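Every read-out reported here was derived from the displayed coordinates using simple, explicitly stated rules and does not represent laboratory data. Values in this document were obtained by computation on a predicted structure and should not be read as measured data. Cβ atoms are built from the backbone, for glycine too; each structure is taken alone.
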Structure I
Amino acid sequence: MRGELRLMLSLCVLPARVARFCWRARRHARRSGDRFSLDSAARPPELAELLALAGDRTTVVELGTGTAWSAIAMALDRRARRVISYDPCVRLERDAYLELAGAGVRERIELREESASAGPRAGDPPPALLFIDSAHDRESVLAAFNAWRDALAPEAIVVFHDYGHPGYPGVSEAVSELRLSGRETGGLFVWRAP
């Protein structure tokens, strides 16, 4: 009971539609035994920061779909937003969460079974926000960033998830090696393209 109350309070930082989805997704994950989603999804404060950074940006690329909670949240946050999400590993649980998102959301999320380092396809719009949350080792983070750097829209924002996480030192190592100047905010590192 106390855990449920704590979760409800943490969801208050999110827009109502996103909070409602997160509540339903967490309930579904608990009932179905989906530990992966419960352990790997961005926490409400991180998600709130990500949505604030996305602002009115309509073209978002996510590297690391997992079970699509972040992609769904970003699509729910703005009806005009299109999210392209890359992940070569398809999680079977993903479809259930896309169903929970409701009508109209799935059509604005394009799922690509490709590596984070695949880069954009010909004709893709330049991402105004790039969310890097795929493999967390230094080499993979470097490869993903380098594959997308030249494709970014002017003044795009790049967000690295799990920055400073003791279990994923490769994220911090990659950011340091890239010599990016930005800011850390609760598990996220934020860099703005020139």
Structure II
Amino acid sequence: MSTDTLHAEAAALVATLTARADTLAVAESLTGGMLAATLTGVPGASAVFRGGVAAYATEVKTALLDVPEEAVCSVGVVSAEVAEAMAHGARRRLGSTYALSTTGVAGPDPQEGKPVGTVFVAVAGPAERQDADPAEPGGGPGGGPGVATVLALRLAGDRQTIRVDTCVAALGLLRRTLDQAGTLGDA
């Protein structure tokens, strides 16, 4: 995928989040801030983007994003479980309606016995629409644990291509989540 696709997807999402009065945070490992930089490159992003954590080191994931050490020890940081925990941690810590996370192996070498191109992206959001009571589990921005969806990817290409494709996949996952939430909210 191209960086043009990435920037177009980011612009569309900022517009959608703005129209919905929703907010977004990110927790990034292999993308190292690329997702946050792409989103903040969109004019008007300040209306919806709460912030991000570039949690490259494992101890940053556990300390700042509340990723359970048990998950790191049992399945490793390149896993669906850690991607989900990172998204929930970012949403909770940064007080956003939704949060995206990225973790994986961009290369050039395998990590934790997993080949280059093994990637997990996750989105965490409220179990209900934004107008739900934030004090209830899954309600409102940053309220309760909410729900998460994790996408496992097997990407090809060099390090930069894998990082860009990971960002495109994460934004696409959020777009599909918002589309579904809009449909459910209109029912």
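Structural remarks
- Structures compared: I, II; top value of distance in nm of label points 7 Å out along Cα→Cβ at positions 21 and 165, i.e. the largest, recorded for II.
- Relative contact order in percent (Cα under 8 Å, 6 or more apart) derived as 22 - corresponding label from I, II: II
- Label whose coordinates, when helix-only ellipticity at 222 nm (-39500 (n - 2.57) for each DSSP H run of 4 or more, over all residues; to 500) is calculated, return -14500 (choices I, II): II
- Entry that produces 13.2 once mean count of other Cβ atoms within 10 Å over residues 29-36 is calculated, selected from I, II: I
- Looking at volume of the Cα convex hull per residue in Å³ for structures I, II, the greatest value goes to I.
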